[in-house]
Each structure stands twice: as C-alpha cells, then as structure tokens.
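In what follows, structures are represented as structure tokens.
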Structure P
Amino acid sequence: MHKTLHIVTYGCQMNVYDSQRIEEMFTVLGYTLKDQMDADVVIFNTCQIREKAEEKLFSDLGRVRLIKEFRKTNEKDMVIIVAGCSAQALGKNILKRAPYVDLVVGPQTYDKIPELLAKVERLYAVKDGPGRGILGTGFPKISKFDNLKVPRGFHGVSAVLSIQEGCNKFCTYCVVPYTRGAEYSRPLDDILNEARILLKEGAKELVLLGQNVNAYRSKTALGKEVAFSELLYRCAELEGVHRLRYMTSHPREMTPCLIQAHKEIPQLMPFLHLPVQSGSNRVLQAMNRQYTVQEYELILEELRKARPDIAFSSDFIVGHPGETEEDFQETCQLADRVGYAQAYSFMYSARPGTPSALKPQISIEIKKRRLHQLQEILQRTQQAFNLSKKGERLPVLFEKNGKKLGQILGKSPYMQSVYVHALEDIMGSIQWVEIQKSHLNSLAGSLAPPS
C-alpha cells in the first residue's frame, strides 16, 4: 500500500525550494501527495523571520494533532515533522510545547528525513505517546546538497535553483545566520548539471536562489575561482535558457562585474530585488547593514546606466529599535525617490537571540502607523510603474490558466502578472503582449505579433 505525504510551507522562496526537494525525496520512496486528513506523514517547513510565522506554526500543529488523534482511533498512524528555520531555532522546545510532534529537523539536515523517519517508525513499535520525538538540528560537515542526488522531476516553466545558503552578514534583527548557518556556495558544476536537468524537463526560466545569492563564491573542478557574475554568464550559455533571475541579493555584493553582467546578458531580466530595509543611515548602522543610503542609491544609478530599462523591488522594515520619526520620514523619501516597481514592507518583529531584540522596543501602535504610511507610498509607486506599461508591448512567459474561462496567465520581465484571453497552446511559451489595462498587482492585454 502506498504511503502518503502532506507538506505545509511557510516563508521565503528558499523554503519553497526546500519543500520541493523534500517532496522529490519522498516521491522516490513511493509516497504520493494527499490532504492532511489522509496523510501518513505531515511536514511543516517553517519560517523564523517574524513572530507571526511561529505563532501560526503552533496553531496549525494544534489542528493537525486532532487529525492525528482521529486517525489513531481508526488504527492509522500519522508522523508529524517540523522542519526549517523555526525547527532550528526552537529545537527541543517544539517537542516540549507540542509533544505529539515526532521529528524536528533544521534546514541543513532535511536530507536526513527518510533516515530519521525510519527511526521514528521503529520507536512507534516500542513506545507510544509523548516523549518519543527525535531532534535533528545540527550543522553537518557534509552539505545536504551532496546527498540530494534524486531526480528533480520538475514540471513548469520557471524553475528555482538553490546555489547558496546561509549568511555571514549578521544584521542585528535577523536570525538567518543562526538558523541557516554560515554562507555556503554549491560547486559550479553541480549547479550547471542541475540547471541542464531543469531545462531538459521544460524550464524556460531559471531563478538562482540564496539568502545572499550574489555573495556566491566557488571554484571550478580545476580550482579556478568563480564569482556570482561568472556563474550568470555560464548559466546564460546553457541551451534552452530564455530568462535568468536571482534573489535575494545584498547591496554590499553588487560588484562592478555583476553590474556589467546586467548590461551584457540578454537573458538576465531587467528586474532586481535589492533590499534596502531603511532610508536612514542611522538605522542602517544600527541594523549592521554595512552600507549607507548614498551607497545604495549609487548602486541603483550604476545599474540604470548599465541597463536603462531596469526596475527594482525592495524590502523595508519599519519600527526597528531606535527608529525616530525623522528616520522613518527618510525611509519614505527614499521609497518615493526610487519609485519601486514592487516592494515588501513589514513591522519590525523581535527575534529571540538577536542583538536588536535586546534594545528598547517601539510600540506596536507606532509601528502600525508607520507601516500604513509607507505602504501607501509603495502602492502608489507600484501603480505608477504598472500604468507606465500601458500601451507597451512586453514579452510574457505564460505558465498557467487564469481564474476566468479562456484566460492564460504569465509573467512579464518585471514579475508582473499578465493575463490574456487565448488558446492554451501558448502555455509554456514567451509571447509578445500589447498591454491594454493596468492594475495594482497585474496587467491585461492581447497577443501581438513579434516585435
């Protein structure tokens, strides 16, 4: 009888990638995906960036506990696994607070889940109830990527490819260095081999992924140093690559060679996510971001010189400890000056064990007001950017059906959702679209002849 699996994913694109790899491991072992009620194994792949994600985890665990107890009355077991960054940060506290959880594994050890799952199942035979949970949250010497040799089994047109993990920047508000560990870059040949598999399986777009993706540093088989910009050039040479993207980048790692790559590589999309976090030098210093607002804006200027049609998205944190009203207004002014095409903004959330969490905290009322004010600016600039595309012709990579009958949805070079009414045979292809309508989060148009 086939065993069944259900995966719940919280948080960033890296977690989405990790969940895909976990699913692939279990598929090779004969598991099929099912709803929670019918799953033999339920995995929560967690995030630790904000407190809300942690609260949601325990809320969801409480619900799945009821399902586990119901299945037990029908003589069916359910293994509950907590993986990811919250698992790494909270560790045995998860087993204390939710003793019905069977396995806790960090983001660097999820390749060991099948092995640890076998231990859990052996424990089922000799021990029942709370206290049998297994903890697997170390930082192994051998990278998990060395053990993930299963086929990708990719389906789609845009493929995410993890090239780098961890962080050495130690921003004072962030848990990533503690949950994902030190920066690690995968070997160049491993990345290129995985990229070839994805392209052979139908990918048209590669999204290179890392916590500090442009901090990538590796070596060839002959020992030659390879920087991130060189990796982009090598990926662009692969047969079948129509589009290249990368995320998430750090301003400190935007080298002249990388900026030049934006000019020279046609497959590299004219859209860059470059988090700034704050428009105040004082707050940036308190965050240990290691750049000034002036340096950040100079990077944007150089990128625009290299690629005049480039647009930017960013991340913002409001209410970081010590942020004054003047600091916040400087952030609003920066957002207005840059005119971001998209942006993500959040209230500061104190994470245990980080330096910022030890500082005097700003009230939730002030943080909510500032977030609302900043988001009004960001929505305005996003709407203005989308409106600027009305009447233009854009190449759109179509990937799925829209909500309405006959509607096909794709992505513009600027990551805007674009929908047209057309036959399904355009799915998986890049088509020119004349943009006729713009909305806050999408564009609409009709197919146009090639430019």
Structure Q
Amino acid sequence: MKRFVQHAWSVVVFASVVACAASAAAQSESAGVNQYFTNCASCHESNEPGHQAPKTAVLKQMTPERILEIMTTGSMRNMAAGLSDQDKRLIAEWVGGRKLDSELVGAAEKMPNRCASSPQVRQSGAPAWNGWGVDYRNSRYQPGAAAGLSPGQVSRLQLKWAFGFPGATALYGQTVHDGRLYVTSNAGYVYSLDAETGCVHWGFRADSVVRSGFTIGQLNPKDPRLLIFFGDIRGNAYALSASTGEQIWKTLTDSHPLARITGTPVLFEGRLFVPVASLEEPESGQADYACCTFRGYMSALDAVTGRQIWKTYTIPDIPKVVGKNSRGKDMLEPAGAGVWVTPTIDVKRRALYLTTGNAFSGAPKTANAIMAMNIDTGKVLWSMQALPLDTWHGGCVQNIPGGQWPPRAGGAGRGGRAGGPAVPYPPENCPAVLGPDWDFAAP
C-alpha cells in the first residue's frame, strides 16, 4: 500500500504540445466545418446528375493526411488553390476526424520515456478509477480507502510528473487500473502510461478522435485477459488489450457519417453497452445541409467479438422528408435525441437507464428524456420527457437564460464560396416555437 499512498500524494499534469496557442474553436471536432461547407460542399453534397464528386461520407473514410495531400498536390489542388494553408488543414482535420500527424509525432515508439518493462495488466485491488461513473450505478463517488487519498491531503498534493501530448489541443478521458493510467486527446492517440512514473507502455492511434472515457474488464471469468473499451467520434467502438494496446476488434455502430461516441461504454455480463450521439447538431448550421437525419441510439455489443446483439434508437420513427426549404434542400424529421452520457445499470430490474439530448428537427417525445431499456433485448421499458419543444441545431437561435445563441437573429447561416457573400440560413429549418434549452447529466 505504501507505493499507492505515495502516488496519491502527487498530482499529474497533462499538457498539449503544440507549436502555437490554439483557439477555442480549433479545439472542437467541428473546427473546419465552416470552411468545408463554404468551399467544398457545393460539389460533395450535390445531388445534381452533373456532379460526380464523392460524397462527404466517402471522404470521411480517408485520413486527414490523405485529404491534405489531395488538396495540395493531388486532384483537388486547382480547386483548393484559393484556400489558405490553415483552411486546408482545418478541412483535412474535420473530414479526417483527428489532428494531422504525417510524421507520427504522437507515436509511442518515438517517445523518449518508454517504460523499460510492461508487465501484464491484471485484476487489482489497488486504488483505481475504472470507467466514467466508477460503478454500475454511476455514483461518481469513491471512498477515501479505495482512492488512497483523503480530503485533507488534497491541498498538499505536489507535482510528481507531467506528460505532453504531441499535436493535441484538447485532452479527454482518463482511467486508472493496476498501476496504469489510460488517457487520450484530440490528436487521436490512446496512451497507456505508468501511473507511478509517467513512462509510456504503449500508444494506439484510433481512426478518429476519442472523446469517450475508458472501461476495463475481463471478457469472461475463465479468460484472465483484460481489455480496454472506448469509442471515437465516427461511431466506432474499440476493444484493445489493456496490457499491449493490440486491437482485438473494432465495430462501426451505425453508418450515419456524423455518429459519435462521447459517453463511456459500460461492460456488463459479457456485453458492451455503447451510447451514441451526433455531430449533426453543429454541422446542420450550414445553409445547404439537409437537416436532419440522425437519431440517438444505444448499442449492445458482444465483448468478445464486437458483434452487435441489439441496437435501440431513442426515436423510433425514421426521419422522413416533410418539405423543401428556400435553398431547395430536403427538410427531414424527427431527428436528434442523442445519448451523450454513460448509461446506468440496474442489475435487479435488468434495466439500463440513459438520458437524451435535444431534438434537431420535429418534436419527438423522447428528446430531453430519461429512458429505461431492457438489458437483454433493448426493448424500451419506459420514457419520461422532462421538457418538450427543445428543438435546436447550429443554424437556429437558441433560447437560453440571459440571451440567445448564436447571437444573431435568423440563425447562424453559413455558406457560399470563399470571398463571396454569406448564404442566409433558411429560417424554415428552425422551429416556429423555441422551447428553452435543456441538458441532462448522466442518470
């Protein structure tokens, strides 16, 4: 216990290693969306027969390095000639889903602080924080004995070590287990660090940014291997070896190009429960985006193989075209009700509890709601909507206490070619009645 008490009396500092200070906008996964829809979407989102450009969803299967290459030296160099280098980078990173890293500067193999040895990660009774809510009840609480830290010791913490994230401008989830610290950033790398020294055991580059936290657990009681589970902002769920970082499986939970996982997956009885939200909310603020088609959902995956066991959408109705706006784009509803949070498990009732976000279009009764689903089948047991009429996305004025967001009447319309006039956002894309903004925490 002495080792962990010593560890508990120290504080770890994470730092992003970048060449210059990053603005708040550059830290968002949506940085670059304005540049893309202003300069690229007229072709890549066109349904006209004369346009043969690949759709945005196809481009998003490419790496940011490949996208930048196409714009600078490849087939799109003439079309992109009027763009600044910064705009090209922002477009490449938005389409590619992570920060550019052509030199693999974030790879663990290039770091000077590699661990001399990497023993197998095992089940341990040492101080830990596994997952987001630390237990099935999402209590977000741990007694001092389990943490190895008392409230009185907090004010006397001292720096023990620091770790820099090459190329990153934002840091996300952390999990501690068996002397390992698992961390990630918007550079797209997941690292396993030694909690005592900060040395690097391994690094793994995901397909895109990893915004979720991590859950560690055994596949089954007879298999001693521990895996680490998480999701990225493209809707992919992953399982890696907690000891080596080897990818065991990767599953795309849905084909929607804007699906993303921010809530931490939960492992229970050999199943991984994955909550999924969407980037459609900010990106539908573009004038020529056909809003909206995403529905939040919960996926249950086999923890051994990644195979989908069941998937339940928070909105049962498939979005349908209800008309065209003044830009000639389809208007679809209902949409939204993403699951941003980590689900709670009710073992006694065989139920899973989650909360949903606002609607993007229409007025679904399961937006801004608390929902219960059967763990075994995914059947919706009940739903309680806390606040109706909260339908909003990035193109509309937001009804919040103390003001509006965006702070412009008529929405946040964006579009048009570089150097040309901005395209007014179609007001018919926004609800006639703006309900108050509402956000749920985890249940």
Structure R
Amino acid sequence: MTSSVRVLLPDKPVESLDAYLAGGGGEALKKALAMPGQEIIAEVKVSGLRGRGGAGFPTGMKWASVAQDSCPTKYFVCNGAEGEPGTFKDHMLMRRNPYQLLEGIAIGAYAIGAKKAFLGVKSSAQKEVAALQRALEEMSDRSCLGPVPIELALGPEDYLFGEEKALLAVIEEKDAMPRGADFPPYVMGLFVRHPSELNPAVVNNVETISNIPHIVLRGASWFRSIGTSDSPGTMVFTLSGDVQKPGIYELPMGTPLRELLNDCGGGVRPGRKLKAILSGVANPIALPSHLDSPMDFGSMSRIGSGLGSGGFIVYDDTACMVQVTHLFSRFLWLESCNQCTSCKQGTAQSTGCLTQLIEGSGDEMDLDLIINGAVMAPQANRCYLPVEHSLLTPSIIRNFSQEFIRHYDQGCRNCREAVLPVMRDFDEATRVFTYSLGRAIP
C-alpha cells in the first residue's frame, strides 16, 4: 500500500497569511535570516534535494555555484511556467499554498545574495496568478519576505517559456526564445550589460523551491528520512490518461510506479489492459513490465525511461500508438522556436511521415524517415526540445513496431483519437483535467 506522507501539498488551499502563519509558516525564513547564506546552502546540499523540474540536478550545488561567483549582481528565479504535457503539479502547489513557495524563494534569494528574485508564470494561469498576487501582497505588507524583493513575471502560453533560458528572456521583456547552450543561467543570468559582469542566476522550479522552508526548519536529516538515498523527499506526481482516478498525488520518492497507477489511480478501466506509460515528453516510454520500478531518478533511468517532472500519462490497450506518437511529435514540432534548423526540420519530417501513416499513404520508408527525423533533430541545439523528440519517438516505434507496420497503406481504422494532455485546469471533485487545444500553427 502507498505510504501517506504529505509535506508540500495540503489537503485544502491555504487561503490567508494568517492561516499559513498559524500552521508554522514563516518560521523557516526567520531561522534562515539568522544564518549566513553559505550555511543555508550547506544544509540544502546535505539534504540531497534534487530539482523537480525534470533534470534532477542537485539544488545545493546549483545555489553554491552562483553564490560563489565573483560577479556582485546575482538573481534568483522560480520557474512556474509549467507546460509539459501530462504535468500539473506546480499549478496545484501554487494554488494550494503560494505562501510556502514565496517563503522558499525568499530563503533562496537571501542565501545566494541575490539582488532580486523573479517568479515566472503564464498569464493564462489565472487561478495561480491570483493566489500568488494575494500572497505576495499579504506577505509584503507584513514584512514576511525578507530583504530581497520578489516580482511576478507573467509570460506567454509557449511551451518554451518553461525552458530556463527562455524564461530569463521573458523576464527581460523579450520573446520566449532560448539563447545558446553555452550560456546557461548560472553562467549568464539577467540584464547583462557588459561581458565582464554576467549576473548569474539560479533557476529552480516551483516544487523544488517549495521544499526549502521544510528543509531549513526541520533539517537535512529529516528530509533524508523520506524517499531514497538517491532521491530524498517526496514528489508531487500528476497522473492522467486511461486510469480511473486521475489526479495530483504526493508520494515518497522511491514509491513503486505500480502504487501510483493502481493504489492512487485505481488502475485502468475494468476489462482493459495497461499498454504504455509516458513520463511527459522528455523520456522514452515505460511499459507494463516496469511497474515495480521505484519512482526515483536513478531507478527510472535504469529501466531506460526517466522520472522527468513526475507527470505520468497512461495508455490502455485501446490506444493507437501511432496516433500517440504523432500527437507528441506534432506538439514538439509546433512548439519548436525555429532558431535551430535541424530541430524544426527533424520534428517536421517525423510529424509529416506520421501523418501519412495515419491517413493510409505511409509505408516502411516513412517509418525510417520518422526515426531519421527524430535522430537528426538535436544538432547544436539551444534547448532540450529536440532531444525530447529523439528519445520519445524512437522508443515508441521500437516497442510497438508491429502496430506501425499494420498501418502501412491502411492508416488508422477505427482508432481512438489521441488527446494532447496539456493541462489548463483540474476539477478535484470530478477528477477531470481540462486540456488546452495547443498551438495550431508553427
């Protein structure tokens, strides 16, 4: 049975600063402000907290690299621009407890010696923006945010707004376009005016930063008592697709994938069989044979997939995997910014050939071109989008090759239409996600 551990996600929204303070909120910041910044960073390092936005990079190491930079101007940035298909956990954390997040930002900004902190959120996320604006005003009025100013930065619907370099561009009031990979935020941050002062920035996502007040207040040893040695703490998982109880679930890291799908999600519908599981669009697929894998960074990597940001999309045996592959290939093609020609061309080639397979004019040559397009996409890429395509698309074809072959010169025959799970809202009473239609043109 699933272990019940709630650290980040309260049962109901924290609707006022008074309610947050009554539950012990604010105490972590008070403790942090009485400590040197390097001592806070050391505690975060010892805790083993890893980024919850997908890459799993050690948070303390990221903070230390910026704090130790000789540049006098530094920034702290929270990435709240969650937009990967299949994940909604950051949205839910911002809705349920914006105070916790803002306290974490305040601690992190103080610890690295930041000049200013920013929280990037999509302007279309109206519930989240309203909750954050309310909390920011309340906490500012009562001096509950420490010495570093925090500003909301509202941005576009683009998937790439969630890419950390594109997020920095939006904060600078530019388009959400990633800059070159040689200049990650911890090297070149915000508002750079001269090459001798690159103003490095820490960028962490909402869930990562929401852990900070708990680590500072309760200690690294407490945090490490939850989860695994490889991946301490809990994770907030999004479960969607062909399960009976879609939703947002907080579980200890290392919980078997089977428990998320069956104990939390109720399994697939009666009479149906599990077919495939996608961990967002950034990893190869997982299969029913992987259900006993622990959900931590190392274990998910060892089965040839990945934990990603904890968003799992489930497909049962009624799903057409050609349709599913086309759906995500098209999403990545449309969202590609066209700065890297190989990315746009590779994703376009794969998507076009998948369209032909669906429509009945595709054959073996198209299958080769789909894989070729995926493999050629990541060349001198500025961001991770083409790598996502190169990992996900061939993995589906490799595991469901016979299904693709059956589409040669026939196309989809009574196949269920796949739905793009880019999430806009979640009704907790009915357990129904509302999906965005997504971008219609490149």
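If distance in nm of label points 7 Å out along Cα→Cβ at positions 62 and 302 computes to 5.1, which of P, Q, R did it come from? Please report the intermediate quantities before stating the final value.
Details: P: 5.1; Q: 3.6; R: 2.5.
Of the structures listed, the value fits P.
Taking 4.0 as the value of distance in nm of label points 7 Å out along Cα→Cβ at positions 38 and 390 derived from one of the structures shown (P, Q, R), identify that structure.
On the way: P: 4.7; Q: 3.1; R: 4.0.
So the calculation was done on R.
Every read-out reported here was derived from the displayed coordinates using simple, explicitly stated rules and does not represent laboratory data. Fair warning: this is a prediction, and the values are worked out from it, not measured in the lab. Cβ atoms are built from the backbone, for glycine too; each structure is taken alone.
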